[in-house]
Structure 1
Amino acid sequence: MAIKNAVPGTGGDRYVPYSERSGAESTVFFTRDLSETGLLKIYDKVSSVLQGKTAIKLHTGEPHGPNIIPRPWVKPLIENRLPDANIIETNTYYPGGRYTTPEHRETLKTNGWNFCDVDITDDAGTAELPVGKSMLDYDSMLTLTHFKGHMMGGFGGSNKNIGIGCADGRIGKGWIHSDTGLQNQWDISQETLMERITESTNATIGFFGEHVCYINVMRNMSVSCDCEGVDAQPVTVPDVGIVASLDILAADQACVDLLYALPEESKKDLVERIESRHGLRQLSYMKEMGMGNDRYRIIDLDHDEKVITAPGSVE
């Protein structure tokens, strides 16, 4: 996977402190309760925008992946809140346990995603967004993301979950990863990759309009993505909690801010991964494209919905 290096200083390798940001503020909800109860609690704060047939976009993982969102958390969410929803996935750009639909179905069984329907949306072909074709059958989307590092993207939040995870495995992912658009080509710069991921996300959330919400689970945060499965690097970052918002940029930015607020020894591995891959370009490009705000107020659900205005003060 030979992604070209970006020019240092062009944005993706520099963290912008909160004090240097400008513009409007969005609302972000936060809980430290990393459990099925915490997930239900924070879901209820952002779920009012969901309507009709709902897609749940989450990363179901490569076979036996150790860090994916626990199935026992997701099962009661679906049973108690979204009984008619489907998890949606797409096949991968690279060979592995999710490269073809039959392989993907076997991996879903292996990883325990057999308690609900999983729609592999590009099994039916590609839509012009380009996403898996059957994603157009949905009216709204819950983006349920395991926040962690990523081999190429630096970090994987809601933006990466949608931008890569909704792009179909052959055409859409080819457009994102390669200047030629060919399968299994990896020939663009780091920051161009971040921009294309973000453009893909923008197309998807533009389709759903206001009927999308975002939940990021900051647990088992390796520098590796769940696409690395059992080969993921060890977890070195402490668990933080769950973040949710109706603003995708605010959700991902809050997670990055919570990470950067950790003690140096706790955050250094993941920060190095993010900055060396110019992953912060995801955030600045979302702001440039008008996809949300990088300023926000945190509603602390564990302390009587106390309002926190400085991300570093979350304890």
Structure 2
Amino acid sequence: MANLNIEIGGLNFKNPVLTASGTFGYGSEYGDFIDLSRLGGIIVKGTTLYPREGNNYPRMAETPVGMLNVVGLQNKGVDYFISEIYPKIKDIDTRMIVNVSGSTIEEYVTCAAKINELEKIPAIELNISCPNVKEGGMAFGTNCGSASKVVKAVRKIYHKMLIVKLSPNVTDITEIARAVEAEGADSVSLINTLLGMAIDAEKRQPVLSTVTGGLSGPCIKPVALRMVWQTAKAVKVPIIGVGGISNWKDAIEFILAGATAIQIGTYNFIDPTVSIKIVDGIENYLNRHGFDSIGELIGNM
């Protein structure tokens, strides 16, 4: 049987299949549908320093082969996560990773520092697609300068594996990837959602309360795949591919493009068992094609 183990930033994963933040809750919600221990990892929903109510409704809209969302990182804050959620998920037998978000560098740093103290959380995923309130709302991840600053600040106080999640809403994603790599990122995950919108023709008004929102689902896969391929040629750190993965073939394509691991997002809402199907599909593919390990497949096209 082929070996599915991978390593990112010195951290070993039993296989390359992870679930994406915001689509899998805190993991335990899916325990009735799948054996969570079979996953390579679970990236829990976005966590911020302070509680957030999220955006006004409506904040989700269906699109052809995808969805728009402006949930707005609704969560009860990192202290609530530590006291109420962490005790319930810390013994799940897979890599539990927290997605960290913020509106200022100070918020990112303080939130990451608190999570750094949690023994059973071996990594964080830094979401730099958040609006920097001190810079007029421009996302941290849309230019090299602000991306570098937030990663550098977090890297100083966070001593475990650091993944940085990149925004696709930029001219050249490889520039941002190189910038965060230079400041100590152990890995980059890409892509976050694409900016999109929906209009109600009968009401002649936007569907979403914030007008624009994040587009995800199978419709963004070709863009995500292209960006992973480009970034794999630009950085030395491992890449985690995200965007429109709905079956094992999609996962294989991302790995061939240069991803060491993948995340499943929107499709969890359609089929809550899809992650396990993808684990099985990858293993079957490796066996059918005579590969001894998943590492032989990375960038092998």
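Since every read-out is calculated from the coordinates, none of them should be taken as a lab result. All figures in this text were calculated on a predicted structure; none of them were measured in a lab. Cβ atoms are built from the backbone, for glycine too; each structure is taken alone.
If Rg and Dmax of the Cα atoms in Å computes to 17.8, 52, which of 1, 2 did it come from? Here the read-out was taken from 1. Out of 1, 2, which structure matches 21 when relative contact order in percent (Cα under 8 Å, 6 or more apart) is calculated? It traces back to 2.
Source structure of the calculated read-out (FRET efficiency 1/(1 + (r/R0)^6) of positions 13 and 125 (r between Cβ atoms, R0 = 25 Å, to 0.05), 1.00) within 1, 2: 2. Here mean count of other Cβ atoms within 10 Å over residues 53-60 was derived from just one of the structures 1, 2, and that gives 22.1; the source is 1.
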